[in-house]
Structure P
Amino acid sequence: MNTLSSKEKDILLNSIRDIQDFPKPGIIFKDITTLLGNPHALNTLMDHLTDRYLNYDLDFIAGIDARGFIFGSILADRLGIGFVPVRKKGKLPYTTVAEKYSLEYGFDEVEIHIDAFGEKKGAKVLLVDDLIATGGTAKAAVNLINKVGAECVEACFIMELGFLNGREGFNTQVYSVLQID
C-alpha cells in the first residue's frame with residue numbers, strides 16, 4: 001500500500017490554507033482551493049491516490065457534491081473508469097434514490113441516480129470527498145451506493161478531522177490522506 005513520505009505530506013499540508021473563524025467564530029476552516037491552485041501539490045496528491053487505487057479493480061469513483069467531484073473525477077480519469085456524482089437533494093435530473101442524514105440542527109439529504117452504475121450489479125465503487133468531519137454525509141453516500149446495487153469498497157478523504165471521530169460507524173473501509181488532530 002502506497003504511503004506518503006513526510007516530504008509529500010508537507011507539500012500537501014503547506015498547500016492548504018487555514019481560515020480563522022469561518023463559517024463561524026471558533027472554527028478554523030481548511031481551505032483546499034489553494035491546493036487545487038498549486039499544480040505540484042495537486043499532482044502529488046493525485047499521484048498518491050492513483051498509486052493507492054490502481055490495483056483495487058474498481059469500476060467507478062463516486063464523488064460527493066461538490067469538492068469530491070474535483071478529486072473523484074480526476075482520479076476516475078487517471079484510472080480509466082467512470083465517475084458518478086452524489087448530489088444534494090434536487091440537483092440530479094433523472095430518477096434518484098435519496099438518503100437522509102443528521103445535522104447538528106435537523107436533517108439533510110443526498111441523492112444518486114437509480115441507474116448510476118449501469119447494468120453492472122455489484123460494481124466496485126470508491127467514494128471520494130475532500131474532508132471527513134462528523135461523517136454524516138459520507139455515511140449516507142455509502143448507504144446510497146450500496147442501496148442501488150453497487151459495493152462501496154472504501155471511502156477516501158483528502159483530510160480527516162480526527163478529533164470529531166467521523167470515521168466511527170462506517171460500513172466500509174475508511175482512508176484519509178491527511179489526519180488533523
Structure Q
Amino acid sequence: MAFTLWFTGISGSGKSTLSQRLCDAIAARGLTVERLDGDIVRKEYAGLLGYEEKDRRINIRCLGFVSSTLNRHGIVSIVSAIAPYRVSRAQNREKIENYIEVFCDCPFEVAAARDAKLLYARARRGEIANFTGLTSPYECPECPDIVVHTDTESVDESVRAVLEHLERCRYLAPK
C-alpha cells in the first residue's frame with residue numbers, strides 16, 4: 001500500500017536527514033519510494049516562489065499533489081518540508097489518502113546551533129526575510145501521527161520509531 005510520510009519541523013530539526021534514512025530503509029524492504037525535499041523542489045521553480053505565506057502555501061500544495069499522484073501509482077512518497085502552516089498540512093491530509101505526519105520536534109536553540117546551511121545566522125543579520133521560527137511563524141502540529149524529538153533522540157532512534165509506527169499501522173510488514 002502506498003502512503004505519504006510527511007516530515008515537518010523548523011529548519012535544522014532533522015527532516016532531511018530522517019527522510020533520507022527512511023527512504024533508504026523503506027526501499028530496502030522492496031517498496032518503490034520517492035523523496036521530495038521542499039528546498040530541492042522549490043529550486044526547480046526557478047525563483048518563481050518566494051517565502052511569503054502565499055508562496056509557501058503553493059509550494060506545500062504542489063508537494064501534496066505530487067505525493068498524491070505518486071501514491072496513486074503505488075509509489076511511497078517521503079516529503080521533508082517545513083510546511084509552517086497547519087491549514088496547509090490539513091489540506092494535504094484531506095487530499096492524500098494514506099498521509100502520515102511526522103513532527104520533528106526540536107527546540108529553536110538546538111536547530112539554530114546546528115545551522116548547517118548558515119540560515120539562522122543570515123536571518124539574524126537581516127539577510128533572509130520571513131525566516132520560519134524567527135521572523136515568520138511555524139505552527140506546530142496539534143495532532144501529528146508521529147513525534148520524534150530530534151534534540152534528544154539519535155537518528156537511529158527516530159528512524160526506528162517511525163518504522164515501528166508504520167509497521168503497527170500496517171503500512172509496512174514487520175521485519
Structure R
Amino acid sequence: MKASKIAALLVLLLTIGTVQAQNWKISEQHNIAFSNKDVSGVFKEMSGSIIFDATKLSSSKFDLKIKVESISTGNGVQNKHAKGEEWFDADKYPNIEFVSSKIEKTDAGYKAIGKLEIHGVKKDCSILFTFVKKGNKATFVGKFSVDRTDFGVGKKGDDVSEMLKIVASIPVTLNK
C-alpha cells in the first residue's frame with residue numbers, strides 16, 4: 001500500500017513539474033510607442049503569442065509581430081515617408097518581429113532575450129520588462145532602445161536621430 005501511494009505521489013509531482021507556462025491573449029489596447037528628439041509615434045497593430053509564468057521562466061516565450069503599415073506619427077506625410085522604401089519599406093518588410101529564446105528574472109523585473117527583426121535584418125536583442133498580474137489579467141511593460149541604422153532603416157546622418165526609445169505596454173488576458 002505504501003509503495004502505491006509513493007508511486008502516485010511521484011506521478012503527481014512529475015505532472016506538476018511539466019505543466020506549461022500560462023498562455024496570454026494580447027489586448028487590442030496595447031501601446032507600442034517610439035520616440036527620439038526628432039520624431040515620435042506608435043504602431044497601432046500587433047499580434048503574436050505570449051506564454052509566460054513567473055514561476056516557469058524556462059517555458060516562457062514571446063513571439064510578437066508589429067505591422068509596419070500601422071505606424072502613426074500624427075503626421076500623414078511622415079507616416080507615408082516612414083512606410084516607404086527609404087525607411088521601413090512596409091511593402092517588402094510588412095512586420096517587425098521579436099522572438100525570445102530565453103526569459104530571465106532581474107532585480108527590477110524580467111529580461112527577454114531573443115532576435116529582433118526589422119527591415120529584413122535580425123539582431124540579438126534584450127528587452128527589460130515588468131509584469132503585473134491582477135486575477136486573469138496582466139500587463140507587460142517593456143523598455144529598450146534601438147539604433148535604426150543597425151537595421152537599415154534610413155541612413156546614418158539623416159535629419160532623424162539614429163537611436164529610438166521603445167516603450168511597449170501590452171495588456172493581456174489569461175487564455176483558458
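The table that follows gives values for the structure above.
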quantity	calculated
Per relative contact order in percent (Cα under 8 Å, 6 or more apart), the highest-valued of structures P, Q, R	Q
If helix-only ellipticity at 222 nm (-39500 (n - 2.57) for each DSSP H run of 4 or more, over all residues; to 500) is computed and equals -4000, the structure in P, Q, R	R
Which of P, Q, R yields 17.2 [mean count of other Cβ atoms within 10 Å over residues 75-82, calculated]	P
Answer label among P, Q, R for the case where distance in nm of label points 7 Å out along Cα→Cβ at positions 99 and 147, calculated from the coordinates, equals 0.8	P
At a computed 109 (volume of the Cα convex hull per residue in Å³), which of P, Q, R	Q
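We did not get these values from a lab; they are worked out from the coordinates using the rules stated. Computed from a predicted model, the values in this text were never measured in an experiment. Cβ atoms are built from the backbone, for glycine too; each structure is taken alone.
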